[in-house]
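Novice: These notes open a run of structures that come right after.
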Structure 1
Amino acid sequence: MEIVKVQIPVSSNEVEPMILVYNRSRKRQCFIPATKKHCEDFNGALKSFWWAEWNEKKKGYDTFIKPAPWQDW
């Protein structure tokens, strides 16, 4: 489990906008669908920090545990 930054797009021309999720070093990053549920889960904040788990098999973050304190990165 590690702290990740979650960035919801402000606007997008994409049919299916994506949310960027990455760790501090950016060695692990992925995009997840900007579904209504994900946006609600992240409280609609454009940037937030979460405790999350990396899924090596999927090469992405797929479990968001709880909000983390604000980070300076």
Structure 2
Amino acid sequence: MIVSSLETRITSRKQELISEIVELKLGSRLGAVETIDRLKDRLSELATIVNEGVVDGWANIGSRTRRRLDEWIAK
């Protein structure tokens, strides 16, 4: 199912970003603070899209929300 696939891809990418933040916090890489902030902004953007467009569950998202989520993954 297309929606289930989208939800799986979103969940996977979200977890990748969270893992990257954790890894950066554990390390001492130069520029880590800026990268962490950028990743947090991406997660915040995702939360906004989901809060606005996934109101009645993943099975009922509209084409605009689906497009926005696909674009979010592609970034």
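Novice: Could you tell me which structure in 1, 2 was used to calculate helix-only ellipticity at 222 nm (-39500 (n - 2.57) for each DSSP H run of 4 or more, over all residues; to 500) as -2000?
Specialist: So the calculation was done on 1.
Novice: Turning to a different aspect of this structure: Out of 1, 2, which one gives 2.0 for distance in nm of label points 7 Å out along Cα→Cβ at positions 15 and 47 as computed from the coordinates?
Specialist: Details: 1: 3.2; 2: 2.0.
This value belongs to structure 2.
Novice: If Rg and Dmax of the Cα atoms in Å comes out at 11.6, 33 when worked out from the coordinates, which of 1, 2 was used?
Specialist: On the way: 1: 11.6, 33; 2: 13.9, 43.
Attributed to the structure labelled 1.
Novice: Comparing structures 1, 2 by relative contact order in percent (Cα under 8 Å, 6 or more apart), which one has the largest value?
Specialist: Ranking 1, 2 on relative contact order in percent (Cα under 8 Å, 6 or more apart), first place is 2.
Novice: So, one more: To which of 1, 2 does the computed value 0.35 (FRET efficiency 1/(1 + (r/R0)^6) of positions 23 and 55 (r between Cβ atoms, R0 = 30 Å, to 0.05)) belong?
Specialist: Working: 1: 1.00; 2: 0.35.
Traced to structure 2.
Read-outs: derived from the displayed coordinates by stated rules, not from any lab. Note that the coordinates shown come from a computational prediction; the quantities given were computed from them, not determined experimentally. Cβ atoms are built from the backbone, for glycine too; each structure is taken alone.
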